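What follows are several structures.
Just so you know, all these numbers are worked out from the coordinates, no wet-lab data involved. Keep in mind that this is a model prediction, so the values were computed, not measured. Cβ atoms are built from the backbone, for glycine too; each structure is taken alone.
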Structure I
Amino acid sequence: MHGAMPDIESLIQGSQKLKDIFGYWPSFHDAEVIELHLWRGDVEPDQRRYVFPVLTVMLHVWELTNEVDERGYFVRRHHTLATLRFHSVEEFSMQGFNQQNAIFELTIEQRESADGPSPFFFVEFNPAYGMSASFRCFRVEVVDAVPFTKDGEENA
């Protein structure tokens, strides 16, 4: 995403919440999708209400360091529960949701549309084990990013 285009996080509302924790916009490599919530929105043209479908996703995100612990595992730090919200979702497709939902990465690209509103975001959850998903949307926001403790792990 580097080069002529702006860094994608500059187009994501609330991206600073994650950058404050990691020092950069994370790739979400090995992140685990814990929960998804789809809401159809609230479209009532007579009332001039146009809230299109909303997807809210909660992910366990961390940073894998080069440090090795006493068991020989790479040390993970900055365990974070991130809540991302995608507004005006279209062409939503998902497969393989399971008890882990580890992803290789979360890809968010801004694209231009030949027909229809532009620009839009193309979003892909690229699966490592479990869920894969892709869709278009028109606004992306980081709603929350809070420390995540699991199995008594300390937050570094």
Structure II
Amino acid sequence: MRAQILQSVALLELAQGRHSEARLIVEEVARIETRLFPKGHSRHAGREKLLAWIEFGEGNWKQAETRLSTIHCDEIDTLELKTRIALKRKDRSSAIALLELALQIGRDQGIAMRGTLTLYAELMRKQERFAEAARAEQQLIALETRSALAAYRAGAASNR
């Protein structure tokens, strides 16, 4: 339980751009989980993915790529990180393929993917594929509208 809470705190630190703080917390998580879980457990892959995001945030995208190569995971956030690394390598075709896979997984699972859609729209505009960019932006608008309506309804319900 402690490791899981600490990992959540590390994610918050990472989201706020405090990479060194996040790394220290993840190292504590590693000490706990190494004692509790056997090698190859899914918790280790999650921690490696988080460390890869930290590496990338610190500007060490090659180390992030190396770290990701040790885990096999096709979750949306992992695919987004792989996309960002492909863009650092200036490999737009791989980046587009990774984003399209992430978008397909998101659609299949019914997951809202603001970051992935935004990145895809940007890439499509750079490739001068304006129709695809427009579709991604329309999906973003629909997501934002649904979120705003849900927040409005929740606020209206609490005012009753």
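Some points to look at:
- FRET efficiency 1/(1 + (r/R0)^6) of positions 39 and 63 (r between Cβ atoms, R0 = 25 Å, to 0.05) derived as 0.20 - corresponding label from I, II: I
- Calculating distance in nm of label points 7 Å out along Cα→Cβ at positions 47 and 71 for structures I, II picks out I as the one with the greatest value.
- Mean count of other Cβ atoms within 10 Å over residues 103-110 - structure with the largest value, from I, II: I
- If you line up I, II by Cα Rg over 2.2 N^0.38 Å, the top spot, with the largest value, goes to II.
- Distance in nm of label points 7 Å out along Cα→Cβ at positions 31 and 127 from the coordinates reads 1.8; which among I, II: I
- Each of I, II could give helix-only ellipticity at 222 nm (-39500 (n - 2.57) for each DSSP H run of 4 or more, over all residues; to 500), but the derived value -1000 comes from I.
- Comparing FRET efficiency 1/(1 + (r/R0)^6) of positions 55 and 143 (r between Cβ atoms, R0 = 25 Å, to 0.05) across structures I, II, the highest value is found for I.
- Value 2.1, calculated as distance in nm of label points 7 Å out along Cα→Cβ at positions 23 and 119, assigned to which of I, II: II
- Looking across I, II, the calculation of relative contact order in percent (Cα under 8 Å, 6 or more apart) that yields 24 traces back to I.
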